[in-house]
Structure I
Amino acid sequence: MPADQLSTTFAALADPTRRAILARLVSGECSVTELAEPFDMSMPAVSKHLRVLEHAGLIARGRQAQWRPCRIEAGPLRQVAEFAERYRHVWEARLDRLDDYLQELKQKEKRHARKKRGK
């Protein structure tokens, strides 16, 4: 059974090396050799990561004479952002509750400090 696009994208993004490659491509096109530089791995291993990213639609590879530039593709990332956006209200509510709790603790700490000074 083929995976849906969002699942394929999340699977590709699950690896830190692939996320680092995408982060590098945000700055613009670059060659496979340039992408491989910061990693302590073989070129075939880097190529495998690139194939996963390409399969997920996160990158596109071109051909200009001997240069094979890679570039980031925004479509699948937009889908991830839209997916996450649906849950923003949940996280904002949880963060608001956490903030309320921390404020409550801070007030208790202030009251406790005043009581100690008053003794």
Structure II
Amino acid sequence: MRKRIASIGFALEGIATLLRTQVNARIHLAAAIAVVMLAAYLGVSRLEWALLVFAIALVWVAEGLNTGIEFLADAAVPDPHSLIKHAKDVAAGAVLLASLAAAVIGALVFLPYLLR
């Protein structure tokens, strides 16, 4: 049981590191807070809440994996290397794709409410 509790602590430490070291993570946090506040204000349905939570989680997972890849790559190969650049670019592209998908989900959920 202690190992399980410790693993939660390590995960929380990772989230704190993500927020402390990554400007984009702080932007994602502000966007997530804005989405949650707007959804609560508009009274979106349970299904719409599920879609919004999924979209927020998707972006956070992508950002976390991207940051982890960047940290590992920088530690393993501090000098510029074309394969490391490709790995970082692909991971950053995944964050961009997740963010675009989240924006589409947000538009599909919020626009009908906002256009009324």
Which of I, II leads on Cα Rg over 2.2 N^0.38 Å, for residues 49-88 alone, largest value: II
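So P(r) over Cα pairs in 10 Å bins from 0, in percent, for residues 9-56 alone, computed for just one structure, reads 25, 40, 28, 7; which one of I, II is that?
Working: I: 27, 63, 10; II: 25, 40, 28, 7.
The read-out comes from structure II.
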Please compute Cα Rg over 2.2 N^0.38 Å for structures I, II and give me the label with the greatest value. I
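Where does the value 4.0 come from, among I, II, when distance in nm of label points 7 Å out along Cα→Cβ at positions 17 and 97 is the thing being computed?
I
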helix-only ellipticity at 222 nm (-39500 (n - 2.57) for each DSSP H run of 4 or more, over all residues; to 500), calculated, reads -21000; among I, II the input was structure I
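For relative contact order in percent (Cα under 8 Å, 6 or more apart), which of I, II scores largest?
II
Quick note: the coordinates plus some simple rules give every number you see, no bench work behind them. Keep in mind that this is a model prediction, so the values were computed, not measured. Cβ atoms are built from the backbone, for glycine too; each structure is taken alone.
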